[in-house]
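See the structures that follow.
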Structure P
Amino acid sequence: MPAGEFKAALRIVWLALSFAALSAVLTPWIFSAEQIAAVVPKCEWKARYGKECFLCGMTTAFIAIAHGQVGEAERANRASVPLYTGLVVNQIVVVLFRKPKPCSAC
């Protein structure tokens, strides 16, 4: 695979994952906690093994962050604030480094 095609493929994957990350960041700002809880599945790991996975509490934490309750987010999942921050920074990078389409009229 030529380097240009590989870079293009990585860019497509990055943009697709960034879109998913954007929806994870924006959802708590748009929908209520009850609406989100009705759609988000229960943790399969917790249901099967009775133990919390590393993402347990992340939905609750992201909702808390959207409401400015950072301490509550930390209690729900210690990794929530760094993850949320990383996702927001990723979205900023996507906006800053998106490749503009060439002007066909130029």
Structure Q
Amino acid sequence: MDLIVECYRLTQRLPPNEQYGLASQIRRSAVSVPANIAEGFGRWHSKEFVRFLLMANGSLKELETHILIGKRLSFFGAAATSTALKLSEEIGRMIASLRQKLRA
């Protein structure tokens, strides 16, 4: 959830013409990460949970890409992207760890 809040803060820096473009993509992919984890957790089998964790990880990588695009286009500075990318890396490690534990 902290990553979502950080992404919303980040997208507030975007120019108005990006509110339906890059801002929407960043917000959508950020929200998708915990939504997929929650949906997978609500399934009956760990195999399905793992599948949703893979989708969450895909959304996380999509989010990282959108943030880097914003940085390359000079919408975000290095300091602004650093927090979001660090949170993303941490969540990626947690997803990978959970996947490993569910496969064991």
Computing volume of the Cα convex hull per residue in Å³, for residues 52-91 alone gives 60 for which of P, Q? P
Value -22000 of helix-only ellipticity at 222 nm (-39500 (n - 2.57) for each DSSP H run of 4 or more, over all residues; to 500) was derived from the coordinates of, among P, Q, structure P
When FRET efficiency 1/(1 + (r/R0)^6) of positions 44 and 84 (r between Cβ atoms, R0 = 30 Å, to 0.05) is calculated for structures P, Q, the one with the largest value is P
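For structures P, Q, which has the highest computed value of distance in nm of label points 7 Å out along Cα→Cβ at positions 20 and 60? Display every interim value, and only then the final one.
Details: P: 2.4; Q: 3.3.
Evaluating distance in nm of label points 7 Å out along Cα→Cβ at positions 20 and 60 on every structure, the highest lands on Q.
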Structure responsible for 25, with relative contact order in percent (Cα under 8 Å, 6 or more apart) calculated and labels P, Q on offer: P
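Compare mean count of other Cβ atoms within 10 Å over residues 4-11 across structures P, Q and report the one with the greatest value.
Numbers: P: 10.5; Q: 18.1.
Structure Q gives the largest value of mean count of other Cβ atoms within 10 Å over residues 4-11 among P, Q.
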Origin of the value 34, where percent of Cα pairs over 21 Å apart was derived from one of P, Q: Q
Which entry (P, Q) yields the derived value 1.5 for distance in nm of label points 7 Å out along Cα→Cβ at positions 28 and 68: P
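Laboratory data are not the source of any read-out in this text; all were calculated from the coordinates shown. Computed from a predicted model, the values in this text were never measured in an experiment. Cβ atoms are built from the backbone, for glycine too; each structure is taken alone.
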